[in-house]
Structure 1
Amino acid sequence: MKQLFFLFLFLLTVKTTSALDVSVLISQYYAGQSSLNPYLEVYIHNVSSTISRIYKSPQDSLFENKVKVTLLFIQKDQIIRFDNFIIESGLQKSPKDFIALRRYGLSPGKYKLDFTFTDLGDTTNTYKNSTEVTLTKAPSHPFLSNIQLVADTSYNSDPALSKNNTFYELIPFSFIHSDLNRFGVYFESYKTDQLPMDVVSCTYKVFKLDSKNNQKLIARTTIKYNKAPVSEILTWFDATYYESGRYKVQVFLNGPDHHTLDSAAYYFTKSNPQRDEALLSSKFMDEVENSFVGKMSVEELNYSLRAIAMNVNNSDVELVNRLLKDENKIGKSNFLYKFFKDKSALHPDEYYKQYMEVARAVDKKYKTGFGYGFESDRGLIFMKYGKPSDMVSVTDDPSCAPYEVWLYYDIPKLMQSNVKFLFYNPFMDGMDYRLLQSNARGEVRNPNWKKELYKAVARNPDNLAPERYEVPDGFNRHAEDWLRDL
C-alpha cells in the first residue's frame, strides 16, 4: 500500500493577527515511454494574508508577497540535488493565496528533503524543516501512483503547472474546510495495458477514523476506464454529509476476478459544523444525560465551551462557535462530554473538574473586562501550553509600555524548546496585555514588535505603518535583551 507523503510547515508570521502558513504536499509519479521513471511533485501553497507585504512606495496601496525557497535532496549526508527559487504573489490590493509547483526526476532510493523558507519582506523570518521520502522503481505489473486531494481544476497550457492542459488545485494542509462540500481524488494508473480485459476498474473506499484510528466505511464506489500504459484519473466525492473529523480515502486497482493488484491511501480532515450540530442535537444520550454535563445549565455549558475553545481540534472550531451562538443545550452537552471523554475515557468527570479548576483560576488572574480571563492573550497561551517555566515582568521602563516575557523550556505539542512570548499593555490599563511577538510555531510573529513596543519614543512624523519606518537608536531596549537572553 502506498500513502502520499505530506508535510505541514507552520511558519511564523509577520503580522500580529495570525501565523504565516505554508502547506507542502509531496507525491510520487512516473513518466517515460519505453520505461517509467519516478519523479517527485512538490506543491507549495502560501497563505498570503500571513506573509509580510512589500510595497513599491510608502504611499502605494498595491503590495506583493515574496518567499524564497531552498530545497535540498540529501542521500548519505551528500547533497544529490538542490533548487533555489522565489515564489511571488504578484501585485495585489488584498491578500490572495499563491502556489508553486516543482517536479524533480530522481533515481529510486531514500532521500532526506530539507526545506528552507525565507520571507523576503522580513528576512529574519526564516524557517527550516525536513522530511524523508522514498522513490520506488516502477513495478513490472500494473500499479497506482500516490493520491492527491483536489479542490478544483482549470485549463492551463503551462506544462510546468498542468497535466494535459489541466491545472489541479490541491487542498492545502489536507484540510477540507466547511464551505467546500466536494473534493476530487486524483491518481494515475500504470501498465494496465498488460491486463487481459479492455476495461479496467478501480474501487474507492472512504473511511471515518475515530480517536483510536479505528475505521468505519462510509462510502464506496467503483469506476471503469479503458486500459492504457498511463491513465490520469480524477473522481469527485460529495462531502455534504461528512461529519467533522479525520478520514482516509483508499483506492484499489482491480485485476481479473476482482483481485487487488495495488492500492494507495490518503488521510485528510473535514470540517462540517452544520452537520455536526445537527447530529449532536438529535438526542440526549443516556450516558451524557446522567453525567456531570447533564446537570449543567446553558450558562454553565457556554462557560465550559469557551474554556476549551482554544484546545479543540481545528476541525471543531467552527462547530464550537455555532454551539455558542445557539440555545442548543443538547448539542452543547453532547460536544462537551465527548471532548472530555476523549481526554479520559474512564474518568471524564475528574478530567473536567481538574481542567475547569485551572480555567477558573486563569479567568480570575487574567480578566481584562472584555470576555473571560482565559480568552485574553495571556489566558489563551496559559490554557494552551500551561504555566510558563520562567517569566519577566517590566512595568517601570519609561520608554515603552509595560510588558511581560514568558519562557517555556519545552512545549511537547509544538515539538519546540526555548519558546518565548512577549506580551505588552498598549493601553496602560494594568490588565489588557496583548501578544506582540513569539517564536512559537503557529503563534504571532511580528518583525515590527520593537516599533510597537517603543512607539512612545520612536519618531514617526508621517504616521506611517510600522513596516515603513525605522526606530532610531539611543534608548534602552531591555525587551530585546530579555527575548535573546532569557
Structure 2
Amino acid sequence: MNTRNLLYSSVALGMAAMTQQATAEKIPARPNILFIFSDDHCHEEINALGNKEIITPNMDKLVQNGTTFTNTFNSGAWSMGVCLASRTMIFSGVQVWDAAKLNLKEHEKQGRFWPQLMQKAGYETYFAGKWHVGKNDMGLCQRLFVNTKNIRKNMPNQTKSGYNRPKSEDDKSWLPWDKSKGGHWKGGKHWSEVLADDGISFLDQTKDSDKPFCMTLCFSAPHDPRQAPKEYVDMYPLDKISLPKSYLDDYPYREKIGLKKLRDENLAPHPRSEHAVKTHIQEYYAITTHMDTQIGRILEHLKATGQDKNTIVVYSSDHGLAVGKHGLMGKQNMYDHSLRPPFIVSGPGIAKDKKIDSMIYLQDIFPTALELAGTEVPSYLKFSSVLPLLKGDKSAERKAVYAAWMDVQRAVRTDKYKLIFYPKAKKWRLFDIQKDKDEVNDLIDNPEFASVVTEMKNTMKQQMKENNDPMLSKKLF
C-alpha cells in the first residue's frame, strides 16, 4: 500500500462511523477549547473541501465530524506581513485599522486580550508556536498565557537560495528536505512536529484536571520556506499537479498595487512558468500534508486521554495564499484564495459534516470562545460569536465583508459579488462570485452590471466607514 492510501485508510473507518452519529447532544457547559491555527492555509486546500489532489485525512476527519464555515475571511492588513495584522486582531478583538494603532500595553493593562478574559473565566490558558502579534513582543505572549512553550517570534528564516526559484527543471539549488537551510528545520526537528509534541505534553498535563483549558497551537506551516520530509514531497509528482484555473504568467497590476518588491512575490521567477508554479504547489501540498499528520497526532492524543468528550476543536489559519493563482504567490491581494482560510468547528454538540455559507471573519473565534466559556462578550469586540450560526440562527448574518491591504488595495464582498479597488492604479474589478469562484471574468466594463457597480461602491463606502478606514477621508470615489 502506498503512503497516500495508508494515510487515508488509517482514518477511513473511524470517519465513517463518526459521521453517522446523530448530533442530539448539546455543547457541554464550559468545554475545553483547542484552537489549532496554521499560517498561509487557503480555504480550498483540504481534500474534503474540494481539492482532491491534496492529502489531508485528519483535516478531512475534522470536516466530517464538524461544521465548516465555507466563507471565512481575514479583513486584511496595514503592514506587508498580513499574518501580523491577522493575529493581532485575533487576540485583541479589534478590527484592522483600529488594531493598526492599538496601544498593546494599555490593552494588556485593561485585561482586554483573549487569553486574559479566558483566564478570568476560570480557564487554564496555553500557547505554543508562532506568535507574531503587534511588535512581536514575545514577553507579551508569556504574560498573557499562563503556560507557554516554544514561542516562535515570526516566520521561519528564509534563505537567499529560497527565492526566485526554480529557474528551470534542473534547478535543485533549494530542496524542501534539506535541513541545512534552516527554516522549519532550525533546531534539527521540523517545527510542526515540535508543536505537536508540545500540544500532546499539555494534554497530558491537564488530563486529570477539573479546570477547563483554552489551548492555542499555532503552526508556522504551510508558510514558506515550504519544507517537509522527502517522503511527503514524493506524494506529489509534478505531472499529477494541476495548474490553477486562474493561472497567469504575471498579474497585470502587480507593480501598481505594491507587489513589485514584495518578498512573497519574489519566491518564484517573473514571469511565472508552469514548472515553477507546479513546484511551489508541490511543496505547499507536502508541508500541508506533513502538518495534517501532526494535527492527527494531537487529535489522537486528545481522544486517548478522554478529553475529546469535553473539547471543542477549532481549526483555522490567518489567511489564505495564492501559490500561482492570478500570477501571484503571496497573500497581499484581494482574491478569495488569499482572503479566505478554512474555519472548522468540531466536538460534542457540533453538527457533523455540515457546511455553513454565512460570511464570517476568522477573528470571530475570540467572542465564540468567550460565549462557550459562559462569560460576557465585551462591547469593544468588533467581531461576533459564531454560536448562533452553529445553532441555525441566521438573523445576524453579515451582508458584506471588507478587506484592505495598506493604502493600495480595497475590496468588499457580498454573497454574490466582489468589488476590488486599486486606489493608486485607479482600477476597479468586479466578479460574480457565485458564477465565477475563480475570479477570472472581470465584469467592471460590462454595461449590464453598471447598477451592480454603483451598489457595490456604496457598500464599500459603508464598510470603509464602519472599519474606520483612513482612506475614506481622501474621497477616492
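Structures 1, 2 were compared on mean count of other Cβ atoms within 10 Å over residues 32-39, and the highest value belongs to 2.
Here relative contact order in percent (Cα under 8 Å, 6 or more apart) was calculated and came to 25; which of the structures 1, 2 was it taken from? The read-out comes from structure 2.
Source structure of the calculated read-out (distance in nm of label points 7 Å out along Cα→Cβ at positions 112 and 280, 4.4) within 1, 2: 1. One of 1, 2 was used to calculate mean count of other Cβ atoms within 10 Å over residues 256-263, giving 13.0; which? Among 1, 2, the structure yielding 13.0 for mean count of other Cβ atoms within 10 Å over residues 256-263 is 1.
Set 1, 2, criterion FRET efficiency 1/(1 + (r/R0)^6) of positions 56 and 432 (r between Cβ atoms, R0 = 35 Å, to 0.05): the highest-scoring structure is 2.
If log10 I(q)/I(0) by the Debye sum over Cα atoms at q = 0.08, 0.11, 0.13 Å⁻¹ is computed to be -0.45, -0.88, -1.28, which of 1, 2 is the source? It was calculated from structure 2. Work out the source of -9000 here, i.e. which of 1, 2 gives that when helix-only ellipticity at 222 nm (-39500 (n - 2.57) for each DSSP H run of 4 or more, over all residues; to 500) is computed. Structure of origin is 2.
Quick note: the coordinates plus some simple rules give every number you see, no bench work behind them. Please read these numbers as outputs of a predicted model, since none were measured by experiment. Cβ atoms are built from the backbone, for glycine too; each structure is taken alone.
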